[in-house]
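Listed after this line are the structures, all set down as structure tokens.
Any read-out appearing in this document is the output of simple, stated calculations on the displayed coordinates, not a laboratory observation. These numbers were taken from a predicted model, which means no experiment stands behind them. Cβ atoms are built from the backbone, for glycine too; each structure is taken alone.
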Structure P
């Protein structure tokens, strides 16, 4: 057990909300909660260490004269492969234009055309040009900087740089606060509610576009608090991570293909020839096509040569800079690419207000399973989802009764050490294409470590969920079960995960 030696910040107000994470989901929620007092807990100073700042594509919103939210919602449902909640898709798509206006009001510097209208890009599986961007391919960074400025100017928000270690329960089983650690000292933060905005789990894989801290800690904390997790097997692999040996892998945004880039093999043959949607097919389709080509020992490249290469520096400055750092000239050389873990569609099961199954706990952004993404996220819907749920969560917390008093005692789990073996296991056994033997091997490898390591616990939950889904749907492809069964969600609690893991690994195996 741990007892705090001291509190490294001023005492908390009785009605304070704790928001864990300082990406777009966390900061948007904190801003929407005003004037309620909020403590944003972040492992790094504002503006650093979040996946938001790395988002290149943009924010999907039906802003064009030829577009409407209903079309955006239909595209979202089509990408979700039968598991998107139509009501959620419609509500989020309808909110999109207003959310863009909110960001503009905060000073977001979105790109505009010569007439002053928002410049709209096209990405895979969208039927219209509806990707609102900033700085060409620097949208995430521009939006994050906008929200950081707004949060810094908001008197109801305070920022605590510390590591979130665990959720605190009250006597009724609800969440009543957070255990943090800073400078080797663990201490509790009592709260009327806790909002997890901790991002995804891509860094559990050896090949990922995510920050190194994206190991699913929020998911593990929620599971240990008794929350229901949903559709944890659905991990999206971005098809065009730049394959130059970096970890994390730099990303070549999907918008490049929207502007004419094509996928080719080392002989120059088109990778997506004969596949519905071609180079603008949904991400899971493109990722599997590249995976299959690479499994035959052939490299895959993104060909931006020609007119697109000539304007790369202006239209896609982030990608141009990444290529330059790797010694690649996109005007003259195709860019080597491969699939890499990029986004997690599963997460903490939440309702239309972002509330989890445990009282006092909310989730926003990638850590949540809101019903929007289903089995495969539509490009540029991630920032949109976080922005759309932030005001819903804020309103629900303001209307709810505060949590009860913190129950004692509380304890923390040790930090994970070297994750190399875990990442290799997830990459090999729980990757783009899966099968029963590999998944059982992953469960056997992960189960012992999962009892004391949050990263391994999150990986185990993904593996047992993938093992239980004996079909292929969206981003989850089973080579031994290529068919699609009637649509269903996978929902598990931690107690069920342990039972599933024990059943998957025979005693003595």
Structure Q
């Protein structure tokens, strides 16, 4: 790791405190009951979630703060970087904070973007050897595993400290339903205004000004002048077209497609409700929270679930509850609290290693009364009720917890050991029955999932449909022998606390 001398240490910077004079600040103020309140809008549609980010970048006048675990160099990522460059040209300060694990595809663009005035790019916990690919970065850093195993998983897009988008989406084609083949992610973001935005920005500042955030020029040697880097960035951007619109909006999602237009018109409807930001302390990047949950996002969300009165509904693409999670599940079951879980099937998941950890718990969960649903990639594509996938398949990526149909947690946190111990996370706990009910109405259990139950022999069954149309399978559906074998081998080899 290079040594940062005092001369190379970047100056600290912070979110602006006064947003009242900005256009976005005025739009937010009109949508809020008062300055101390918070308000939200669900963003379940990928195209709308992306266009909302673009529109915020276009309307920003003072600051744009972007934080992401993955930021790909594909058309979706590159076009957004162009919007950030354009904002900087108008006088907007742009701060871009990216975890370094997946940065290889976008590294040249990030490096050249950092050459523009008013743009700063920093990498979290960077790799300093063999930067050609993620595999080479990891292999060359095995002697630094205690450091590089900790990653920033937070996701945030804040404009003028007046509006913020947060949730589960990284930046890349597949996160916005634009991957032509393979998997497209079913995900959820929220647009926020009010006090919650200022709290989210304060968390961004903590990470931005930490010792773990390195200016990209200290890690990726430019090798060109500032002018040459700007010209190179502009030349690449000149041939990048806006990502295409999605493949169609399911009718029941139509009301969520209008947010970018509402922003352009300067008037939008938000739901004002109390909320609390849950943000992992920055020292988690240094390993300070591996054995200590205190003050973490997992602790806050876990306490909210433990306090449930009637129901906990968990949506998590990667679900490995661990011993403590199973204790809470059993305690809730004994108190009559209904637990429903929606996660990926083995066929849908993009992380078979994590799925292997989940497989160790699902039979016990079903046996104590949990209702477990696994997303079918083929059914999600065929039915189209969760989005239009074209030739691609559906993969669950949303991270949502609904408690008593009245409280809603949305953020970056998966319910697995990696999110708990090694990755930093960000989310918001919202006391909003209207938002909770709206989200629950979107979920599609019958047509796009398998429900797990135990057969007469005590083994798992996968059930689709109901009544006379019910189909019962006694093997993992839609998946071949090799993928099943891979999951079982990984489950046996990898430590549970890594999954």
- request: Compute relative contact order in percent (Cα under 8 Å, 6 or more apart) for each of P, Q and report the one that scores greatest.
  value: P
message: Looking just at mean count of other Cβ atoms within 10 Å over residues 217-224, which of the labels P, Q belongs to the structure with the highest value?
response: P
task: For structures P, Q, calculate mean count of other Cβ atoms within 10 Å over residues 169-176 and state which one comes out highest.
output: Q
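Assuming 1.9 is distance in nm of label points 7 Å out along Cα→Cβ at positions 17 and 401 as calculated from a single structure, say which of P, Q it is.
P
Using mean projected area of the Cα convex hull in nm², for residues 137-264 alone, single out the structure from P, Q with the greatest value.
When mean projected area of the Cα convex hull in nm², for residues 137-264 alone is calculated for P, Q, structure Q comes out on top.
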